[in-house]
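The data blocks that follow each hold one structure.
Nothing in this text is a laboratory measurement; each read-out follows from the coordinates by a stated rule. Being a predicted model, the structure only gives us computed values, none of them experimental. Cβ atoms are built from the backbone, for glycine too; each structure is taken alone.
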Structure I
Amino acid sequence: MRLERLTVENFRCVARAELEVDSRCNLISGQNASGKTSLLEAIFFLGRGRSFRTARNEALVRSGAEAFVLAGRVVAAGRGQPIGMRVGPDGIEARFGGRPVAGLAELATLLPVQAIDPEVHRLVEGGPHERRRYLDWGVFHVEPTFVGQWRRYQRALRQRNAALKSRQTVQAIRAWDGELVEAGQLVNDYRVRYMEQLQPAVATAGERLLGAPVELALNRGWSVERTLEDAVDASWLRDVERGLTHVGPHRADLSVRFGGAMARDRVSRGQQKLAAAALLLGQLRCDAAQDSPVAVLLVDDPAAELDVGNLERLVAEVVDLPAQLFVTALDAENPALRRLPPGQRFHVEHGSVTRLI
């Protein structure tokens, strides 16, 4: 799938912009705070229903406006369909092909989008939530039935936690254990199978970017010496005492290592950025190999915190991907960006977008 057209209204500093985009590569240049990152953020929101920069949707609405509107045209198998959304005080209203979109999961299938931004190091440096989201995004795109089991598990977890927090009876709390265990085991099984395909692709990306394979290991969220059912039983007293379920796939994490050390312990922010990029690029390559729809890859200011050699390696990896590219840069003439394939070039200034070629 690819994006053919993009319209942005009242998003961040952009009053209105209409772009006819290239199916392979789009380079967007401009000074800091000009609005070029906002265009990438708008594309990300169109495919994910959220920003990669803030959790507050109201912060995305242009000053003085009530809501922002994003629209585009998505092409798959030679057929184009309109996609759009309005985000305001009443929440998100999204449509595709003239019909309402059922939810954010459907959006992700319509426009698969991933981003490498200046804060991408949080994927290795931040908490487990970032890495679980990364892992599950990949599983979701290659295992169509995964999202159903993930939702089933989340529902059972919410109900069990609510019962624990409100100090309901033992019977009322443990009534959710069977559903929690069954769905949780299936979620973990999906993740384990996906990891078998993901690890080699990430290792190769690490070799190319860092000179050493990036190694992933899944901590499933409970002891490897126990079944999930036994782990839930063993955690019962702690769960009751603290009003929270302490074991299960919602506590899973990925360890990320390269060169014999944890990636989060690396001093260089540039190394952390490249390690995180290896995870994302490896994932896109892994998913493409499993016939997942072609993704849109957003690369925001790749030159930030990278020297010339590392920037060239990152650009080479990005170009080699089977993805539609949107890349931002302060300087469109940066020699490291010459490897980008020909396509559309845009310049942004004070939220106004000009097509260069």
Structure II
Amino acid sequence: MVLLTALIRVLHARFRSPVDIVTSGPWSEPLLRGQPGVGEILSVRSRKTPYWLSADQRRVVGRLRARGAGPTWFCDGSDAARPLLSRAGIPQDYIVDVKDHPLMPGEHATEQWRRVAQIMPAAMTAQSSAASADAELRGAELRGAESRDAGLRDAELAAATPGCHLDVSDRQRRDVEAWLRARGLAATPLILVQIGNKRTMRRGLRRLAVNHKYWPNERWAEVLRHVRMQRPDHAIVLLGTKPEYSLNRDVAALANIAHLYNAADDLPIPRLVALLARGAGLITVDSGPAHAAAAVGCPLVVLFGKALPSLYRPWGTAGADVKVLCGRIDGEPDMLGIESQAVIAAWSALHLRERAA
């Protein structure tokens, strides 16, 4: 969803109106609410639940039907949600489906979204052609106005800097400052660490075969000890969701250093984003917080496993320093092939923010 801000910003610039979003999952709404260019957010708990059993699917369809057919970008790699558009009466020629516009060689995900955002649905292209033909009949003055309008749109699109962007509201900043004051950290520079990922604690196991983002606790502890030695005046805050609290606790016990705080039980999405905007730097596995950090200008070191850095490297509009690490085992990409010293070296070379944002 952070990567999709690249698409939202271009659509907002192109149409000069907020972009309404249909989404699923618990993170999208608190992440995107109030962001530039975002309009109404309609949430579906599950795209795969049978329609007649899903009140939220029926609510979303009713809202889309009332809204009326309009240009629609379908950004899901699965077709599970396509029936919702059909039920809402949105014709196929109003839809741009990302599956019809696959990645180009070497293209980053945010570049793909920017490109897809500039593709018009067939129905809109037909309307534009008809409007141009009508303008030809009505004279040069209207053609000149149309040309000026197109020039303004082009300038607005050019101003939509490539990369991801998240705004941090004054309310978010006040919340995170109060949260830090309660922990005696209001005046302390912060180093943030994201150890886990959404698969880390699934079924209570950390070394599942499907968890390509697991990095051993002992290596995390070694990195934390180095960070503490290198930056004795900084507090170190371990990020995460509630299921990751015990993992953070285990790593903290191994590291056995002072001024290390486990915040995984108290970080709703808006607070997490504000904390990333406040942090001096972040060390993380390839994850949502990695992309959010880049989107708010937080420098970071990010460890990659199976995912392609060329496609998913964190890329923010603020241009924060990003160090990407990849490992290999038996010739295959593997996060376990990244040694502690490589992370320490990347962290030591990272250009930290010396003052809080």
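Points worth noting:
- When FRET efficiency 1/(1 + (r/R0)^6) of positions 47 and 167 (r between Cβ atoms, R0 = 41 Å, to 0.05) is calculated for each of the structures I, II, the largest result comes from II.
- Distance in nm of label points 7 Å out along Cα→Cβ at positions 103 and 327 from the coordinates reads 3.7; which among I, II: I
- The greatest value of relative contact order in percent (Cα under 8 Å, 6 or more apart) among structures I, II is that of I.
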